[in-house]
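Structures are listed in the sections that come next.
Bear in mind these aren't lab numbers, they're just calculated from the coordinates by the rules spelled out. The structure displayed is predicted, hence computed values, not measured ones. Cβ atoms are built from the backbone, for glycine too; each structure is taken alone.
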Structure P
Amino acid sequence: MQTGTLVLIILALLLALVLAWFQYGKLRANLGNTLSWILATLRFITISIILLLLINPQMIRNTYQESRQNLVLLRDNSSSLADSAAAEQLQHSYELITADREIQQRFNIHEFTFGTELSATDTLNFSESATNIHAALQGVIELFRKQETAVVLFSDGNQTLGTDYEFPPEKDRFPVYTVAVGDTTQYADVSVDQVNVNQFSFLNNQYPVEAFVSYSGDSPVRTTLTLLVDDVPVHRVNLDLDPSVNSYSYRHLLTADKVGFKNISFVLSALPNERNQVNNRRKVVLEVVDERTEIALISERMHPDLGALIKVIESNEQRSVSFLGPDTDPLLLEEKDLLILYQPTSRFNRLYEWMKNKNPNRMTISGPNTDWDFLNNAQDNFQKEVLDETENAVPILNPGFEKFDISDFEIRNYPPLDVNLGDILITKPHEVLLGQQIRGIEIEEPLLAVITNDQAREAVLFGEHIWKWRMQDYRNNNSFENFDQFFNKILRYLSDTASRERLSLDYKNLFEGNSRAMVRASFFDETYIFDTGAELSLRIRRSGEESYTEMPMLLKGSYFEADLSNLQAGDYEFTVAVRGYPNSKSGRFTILDYEVEDQLVSTNYKKLQRLSQRTGGGLYFPAQTDSLLRVLQEDPGLSPVLESKQNVVSLIEFAWLLAILALSLAAEWFIRKYNGLI
């Protein structure tokens, strides 16, 4: 209580005493000493209480409560513990702890199970397809943050999903007491831990495959690793492993010789008496696609530039070129990925009429023989002033170009191109890749520009004789690589159709088990904005069967998704379609009969022990459950705590004080009434 409040209370008591004496002290001769003292005392009590209530001093009230710690029982519900012996061990240890009366009185007990995530249930069926111990412990931390808590973890210590649980966060860490259930015998075992391969490969390309092999055991062993493609062995290597050299990384190059899916398997020969042979085999699926870029080179005359362009295009095996005239039927061009229009004239009129509706990606190369009157009227991406004069223009590289990387392109000593003089106006969004320098003066006109819009991509080269650049590149570097790579980047950018696809799919060729099998899709409207109102459906069937199953794809934020976790192992074909639109896409995937929980047969008690040591707990085996009980019962750090809580209350909250005030007033009134003073 503050000093000022104490002084006020003393003054209030003195004032009450003075007022009581002043009122009844002078009546002492008439009332007698006894009665006057009684009335004065009652008046003193009344005035004192009223003044104290006016001062309203803050009083501190102490309350005491016993606080028990939380005891969280975490039980592993994964299928790796479905073995009857491990399940019985877990259940027996669990029941010993929950049935102990002292534990019940000492802790607030909370029970959870876990597989892929934490679950607030006390029922075990050992059906979870994966184990995520880290997620379970993190969930407990979130639930009981800033509370005194201890955790008892019943598990075999084998985690098959998520972050390594051995290193819990320093903050909000709880002591974890682990009970290692299952078979703790360590068996000699070889396994194919991981296989890396691309999801796709282009026809006739080489693609790498990579496998990682590990061994656990106490003595040297020999095994054979076999690589199979469509169940046909293609390579084999003998491995000598021992406790010190217990891993091997294998790499090999294969050729994509035909279009379709390839089943690639790695198989390890079994060790003598090896208990777990499921992990000796690993399979992946690769799709070989023939996505050659079809380019049409259209010109009405022969020119060395055309030969240079053909050489550049054919330098990449994934591109093919067709040399066509301007009178070619446009229907033959619909399957082309890119058109190169060389010095268009009025004979290209039919072609430009077709392009107005189809908007194909294209590259236009102009020069002295270009009919600019026709070209200015046939399209509206760019316009050029019509002059009959030509000039030599030296290329100037624009270092600020951002559409693709040109940092490795050297343009040193490149000869000038023949260009038509006249102002150039590009009416669509564009970037200048090469500028012009004429007679030593850099002018504000592009030599090579890239035009982009929502419908198509186009590049425009305002000059002829680029074959001279390719020849100069050979003089500079003894190869055509610099020029060919530069031009190939332009062709790759122009022929990229992915940005124009309205429907796109995202899925894996192979799912190891059905727990995470899914197909995702995105659909864009005509302005290439994600369409959240579209209705997508997926039709799927097992390969070789005729009947389809159709299901809607659900919107999940920025994509649509179909959950296929209910499918059995096998090969499947599917088609995604958009209701009300002609857009559809198909794919294929394989679900393996693969259970990751079957890959681990021994209890990883050493990892559980390291977890317990880092958190201040301890490792116990089922036979040591009594020892764990004694620790939980006797550890002073786990004892209930008597908590003292101080509440600051006002004097008016004391009901008994108001009762005394009422009794004092009533008694004084009754006595005065009885003695005729009222």
Structure Q
Amino acid sequence: MPAHASLRRAFPRREYFRGRSLGSALWGLAATLLLCGVLLALYLVADLLFSGGAVHASGDELAELLVLTGEADRDEDGVVLIPEGYRMTEGDRGIAHAVWMNRDGVLGPGLAALYRGVPALRSNLSALATLIGVAVLLGLLRSFCLSMARLAAARAAGGAVTRLRRALHRQALRLGPSDLTEEGSREVLGLFTEDGEALRQGLQDGIQRLGRYPIKIVVLTLFALLVSPLTTLQIALPLLACWWLLRRQAVGVKAARLVAGHRSDRALRLLAEGLTKARVVRGYGMEEFESDRFNTHLGRYQSDLAAANRKARLSRGLARAALVVAGAVVLAILGTKVLNTGGSFTPAHAMLLLGIAGCLLRPLNELADLHRDRHSAAVAADRIYRYLNRVPEVGQAVGAKFLQPLSRTLDFEDVHYTDPRGRKLLDGVSAAIPAGSVTAIAAPDLLEAKALVSLPPRFLEPQRGRVKYDGEDIAWVTLESLRAETVYVGGGDPCFTGTVRENLTGGDPEVPLSKVIDAAKTAHVHNFVQRFPQGYETVLGEFGETLTPGQLFRLGLARAVLRDPAVLIVEEPTEGLDEDSKVQLDDTFARVFPGRTVLLLPGRMTTLRRADRVILLHRGRVEAVGPREELVQKVPLYRHWEYVRFNHFRHETAPQPAGPQSGPGNGRPSAGTATLAGTTA
């Protein structure tokens, strides 16, 4: 699926016209109308300053002015009735000049009604103060509307991303149990946080731009046409041409910089090559060759850099020239209009049109850059949907049956499993594990052992073969009943952010506290919980108490004990256990293992010795099965595995002799020298 198609899937086009997205667009429309009000107020201020509030009219024009300003009326025959003794003052008439100059335009009736209805606009100083105050008030209201538009856009984008995060959470619960290497967990964490935030920002930006700027362009264009239709059309062409040239120049400069950057990087790598080969250069007397090569590449690098700079300067110069020409054309059009219209088009009109053009610049740029700026959000959406489209390995069969607790044997029959990367982890594994026994799984490749013990709870699904509980294929039983009787305790399982009790019960409030305490005592959890401020109501996790690896593992064991499963799978941590934790774990195992079928991935030798027998896997097959003592004596591969797994000195290296002879003159080790290779656990 293309990236931008994923973005449209995350937020379809129809969503822009309803709900909070529509609300954002309406707030944007209100902000644009208020902007028009600000521009109109500033136009009236400019006209007042240019004209000084003076209006020059006589004869019929005077009569028409008096009618417009409400100082005279017409009779039934249309004759203007000027009050007897009326004397008109040409100066200090407020916005009367703007009313008179716009008498034939679309804005004229509205300005005339405003003049008649607001007495403060009839004198210069009060009109100036009123207009400035109105402009400030409208500007503040516009800021409020823009803030509400951003808030509505943020909520609309947040709602869409929240739906995806819920879907990610559900999908992670489906796919997570099959993740042997924890790579999937890290991937979904990145999708949930980084990609989710990138998508949210991109959607919010898109909602704001698409909901606000097209409306703003239309409204401001209509406003400019109301001011002066012909002049607006005359200046639009050079302004749009200048904007297009500037956009092309910016794109061209960026592309040229990328090309120049690649060339510069290549040239710098060639220049730096000699820095790492000093030994060869000096050793073979290649100083002159290296100097010539260095100078050649240095000259090429400087030449490429100078060419890129010249191209950038030329492009910027052309763009500036186009800007100057367009500005000159626009000023010529506006100046000619001011000088040749007999005062109907004033400098204030020209300033108003230039202000509208300036307000249109950002919307045009933002919409032109929208596709590029949303690319990162589109890529994030594509990654999220690729994850959501994955099909879980494990599913419940139609008509699945309830599973009874294991009472005889757990059988693996010709089991094959290949991980998603194509690596064969299990290749025809067959084994029968008696109920009530403790079986350790050993493998030089830990993933093979983890794959095998992940089959009974159906965290993984074999591509071939079957896993049976008392002869019943677990592929045809309900997942709920299977996982109620088969519990996996991982060595790196974290705790949830919640109370100790919630962590032990899995959030089930129906479990009585007495049972919780009994399970906690069995796993030696009760002692350290009692030291917490609120006991079993103490919050654990990122915003609460922090547990050591040993405490976390015992917490997982207590959770399993509370479930009382028939089959217990234990992956013991390999590090982070202090001596007290090891002693407490030994006692916990002694209490928990009897009466259960236990599959064990041991992390310590003392735990391994608890196993009734060991299944040794190698390259996906069963290499040997039997008691540990027997395998130590008869299977070299097992001895090697045990040494690598448990010997404390396995990472040390035997000391190398100082000279060619390590013994007293015969080149062999002396009689007192011991080699590490012979050390065994």
Structure R
Amino acid sequence: MERYFAPALLTALLAAAHPVTAQETDTVNTPDKAASIRTLNTHHAFRPPATRREWETRAERLRKQILFSAGLWPLPERTALDPIWTGREEIEGCIIEKVAIQTLPGFYLCGNLYRPAREKGPFPAIANPHGHTNAGRLEMMPDVEKADPAASQPAPGRNNLVAIGVNLARQGFVVFAYDMVGYNDTDQFADHRKVFAGLRPWLWGASLMGLQLWNSMRAVDYLESLPYVDRSRIGATGGSGGGSQTFLLTAVDKRIAAAAPVNMVSHYMQGGCLCENGPGLRLGTDNAEIAAMAAPRPLLLVAATGDWTRENPREEWPAIRKVYELYGAPERTAVKQFNYEHNYNRESREAVYRWFARWLNPAALNSTTETPFELQPERLRVWSEDHPRPADAASEDGVLERLIAQSEEQLRSHWPSNSAGLRRFREVYGTALELSLAIEEPRATSPPATEGPKDGDAVLLVCSSGDAHADEIRSTLHNYGLQTVTLMVSPEAEPEALWKDFYTCYNRTPAGEAVQEVLDIAAAARAAGIRLRGVVGTGKAGAVALLAAALDGDFQAVAVDLNSTPWERDESFIPHLYAPGLRRAGDLRSAAILCRGRLMLHNAGQSEAFAEVLKTRSKLGADTLLRKSRMMAAEIARELARLQ
């Protein structure tokens, strides 16, 4: 994986929503720093909580965040893997099979299965994703001489990834070494660094990072399906970008019993490739905290003096160890650092072998030194003239459209028909909306000013600059004896700025910030004793008010101007209401279902997005109005005034 230096993000529209400051030296996502622009190179220090209960609450939330970022919340169906074997190679002590599995219908993940040549098992197994080496899983660079630990300059880094499979198989492990998307045999998408690159895929929660994480989870499914694998002893290791996959997989998949990410866990650089940066992935978190989610399962960090893991023994690992101490298990984590540049060379590999032998296969503890072998890596290719890739292999666009269709199918399957279904819908899709918009607990805010009558209930009016209809509604509400609290929001941003430097992997979007502001002001008003009866959203701010009302849950009435926008179209969200994964979360449809109290959706125009919402809320007995035309100010005021 190459070091990536991101230029400063200085886009005017984003700056209006997020004031740009000098790059933080220690960003921890506290409210006073929430507006700072973060990049993959911003130093972000993981600070573990004081108690195990706090940590486990935090870790569960992070697990959902990672899954949602990967397009895996809720989890999709695990369809048949239908393995294809195209041949095998045998060397002393090791059998190597050439395998393809379908992680999704029409998507073939390819790799090599290394297994012991003579024993029958059951064996421990290792999932082995690779990083950004030129030859991927087939990389066989010659190693350098063992580095002098005291040398002032790191020795060159090398990668011999085939050696991992061969030597672990000789030590009694089964290893599935599989491709990253776009490498070697998994090249039905041509350019690894451009897969699902753009705001539309991320709007649906489809990303290269997510596809690779799903591939890793399906690789574990494949290992579990093998009769000679002990399902209770499955580990994972990979270097660089494969290290990113290792700690992400370990964080979300409890089947990983031990892990060893190599040269990747860092507070200083989070990963420079699209496959390491997912929509909303690192909002408020970082690689060290994600790696700590392995606790109390055994975790080894392998670090180098010549890359971004140089501080592991002094900074990242001690923070991770504190989490293990919360479990009374500090011996279950360790760090090994070697004096090399970025690498997965022999010293790093043998440290990993010892770790896996200790925790997964003690019988191998005396055989963790590498032994030589001869093998032509090209002989490990899966596809050939005799064994071509199946004709039903889908294109990148085909897979994207299938993921979008799958997302819609899941939404329909969760659509509530009774109160129990609504609770479940709120648990899944309410959480999804929070994650998409990066919503936190309301931030401390000064009590808002009210306008209108001196006493009585109030209405929160959410609008955008220059909205004359909002002015009319405000004065009419006053005439009906209702106070108003006014909040102006700006949910729009330039698309180029939203994509630049993986912005939404690390930062809340202006749309998310607008929704958070509504929640903040509502909480501050209630804390000040202001009785908020309802919320009214006008013009471009209508959708913001709808999303906030769904997540707030305490408004008696919600009146939302849909601005005659065709919300069933992706282009309506880009750039007007963009948040990563928002359409996978059910967008405004989910929000409308989740609103409590009377819901008035007006100025819908010709949009068909809310027809099913109206039917569903009717079945649930929820008071709902859906109108194509815009409600007059007096109509809105009367509806709010009649509520007690």
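Comparison across structures P, Q, R (criterion: distance in nm of label points 7 Å out along Cα→Cβ at positions 242 and 418) gives the highest value for P. Computed over structures P, Q, R, distance in nm of label points 7 Å out along Cα→Cβ at positions 98 and 290 reaches its largest value in Q.
With respect to distance in nm of label points 7 Å out along Cα→Cβ at positions 66 and 266, the largest value across structures P, Q, R is given by Q.
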